[in-house]
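These are the structures in question, set out in turn.
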Structure P
Amino acid sequence: MKTALLLETLQKQLTTLRAEATPLMGHATLKPRFDRQLFRTRSTLIQDYIAEAQAHLDELRHAVEHKQTQQVAWLAEHLAGQITALRREIATWTLRAWDGASPGLGKWQRKRLENQEFERRLFEMKREREARLSNSETLEEQQLLMREISALEGRLVRCRQALDEIERVIARLTR
C-alpha cells in the first residue's frame, strides 16, 4: 500500500513539474544542465530531463512489480534527487548565467532570456485567467476572461515568433 502511494506521489510530482516547465521546454542552454551522476542525458533541453525522470519512474514501477527491493530503493532515491534538481532548475532558470558564450552573442542571448521570461509570464497569466474562467459564474465575467485569454494567446504567439527569430540569429552567429 505504501509503495502504491509512493509511486502515485512521484507521478503527481512529475506531472506538476512538466506543467511548470511547459514554457521552458524548448529553451536550450549552452551546456548540459546537470551532473552525469544525476542524469544520463547530455541534452540542454529540460524536456529531455523530465523524460528521463519519467523513464526512471517506469523502471521503478517495474522493479516494484518484480519485488526487486535493492533496485526499488536505489531508483526511488535517485528519482527523488532528479525531481529535486528539476524543481530547483525550473525555479531558477532565469538566473542561469550563459557560460562560455562569444561576446558577440551576448546581446542576442540576453534578448532570448528576456523573451523567454516574457513567454513564461504570459503563459502564467493565461493559465491564471483560464482557472478563473472555470470558476466564473456570470456571463459578463466569462466574456471578459475569454477576451483576456484570447489577447494573451496572441501575445504568446508573437513572443514565440520573436524567440524563433532570435534563435535563427544566434544559429547564424554560431556557425
Structure Q
Amino acid sequence: MRISRHQPQVVILCEDITHYHFARKYLRCHGFKRIIPKICPKGRSSGEQYVRTHYAAEVKAHRSKANYLNTALVVVIDADLKSIDERITSLNESPNMIELAQAPRLDTEKIAIFVPARNIETWIHYLNGNDCNEKESYKSLYKKGTSPSQFAEKLAKKICPQGLPDEAPSSLHYACNELNRLQVE
C-alpha cells in the first residue's frame, strides 16, 4: 500500500498510554489517520523525563521532513507541580536541545505542546462533568476501566465545536490554542 505524502502524519510524543489514547482519539476525530506513537516504555523511566529526553530528537526529525511531508508533532507532558510555561521551558532548555543544536519551536512550526495541569486526569475529571482545579491530583479517581478515548471524543465532538466554557481548566484552553499549529494541508 502506497501512502501519499499529502496525507497528514502526526507523531505523538507522550508520557504514557493514557496521554496517547487521549491525544490519538482527539486527533482522529479531527481527521488525522496516520498517527505514530512515541510513548515512554512502562517501568523504564519517568514519563516526564522520557518526553524531555526525546523531545529534541523528535523536533529534529520533524524539521527534517517538514519541507516535503505533511507532518506534525504533538507533545503531551503533564505540568505536575510546574506551570505550563515552566514545563515548556524545560523542554526547550533540555541538554538534548543544545546537544542536537535545535532551536526552540517557531510560531510557524506544526509542533503542538499540550501540558495538562496537574495531569491528564484533571482534564478527564472536568470532561466527566466535575468541577476541578489544576493544583489537585485526580489520578486516583481514573485508574483502571477509564477510557481516555471517550473523554477525548466528547471534547472533540461536543465541547470544542461550541467553544470551551470559561470555567474549563486553563491548561485545556491553552491546548485548544495549540491546536491551531496543526493546520495541515
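Values quoted throughout were computed directly from the atomic coordinates according to the rules given, and no laboratory measurement underlies them. Source: prediction; values computed, not measured. Cβ atoms are built from the backbone, for glycine too; each structure is taken alone.
A compact table of results
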read-out: Parent structure of the calculated result -0.53, -0.95, given that log10 I(q)/I(0) by the Debye sum over Cα atoms at q = 0.10, 0.15 Å⁻¹ is the read-out and P, Q the choices; value: P
read-out: Structure responsible for 15.2, with mean count of other Cβ atoms within 10 Å over residues 79-86 calculated and labels P, Q on offer; value: Q
read-out: Parent structure of the calculated result 0.40, given that FRET efficiency 1/(1 + (r/R0)^6) of positions 63 and 143 (r between Cβ atoms, R0 = 35 Å, to 0.05) is the read-out and P, Q the choices; value: Q
read-out: Identity of the structure behind -11000 (criterion: helix-only ellipticity at 222 nm (-39500 (n - 2.57) for each DSSP H run of 4 or more, over all residues; to 500), calculated), options P, Q; value: Q
read-out: Given 0.40 for FRET efficiency 1/(1 + (r/R0)^6) of positions 7 and 151 (r between Cβ atoms, R0 = 25 Å, to 0.05), calculated: source structure among P, Q; value: Q
read-out: Winner on relative contact order in percent (Cα under 8 Å, 6 or more apart) once structures P, Q are ranked, highest first; value: Q
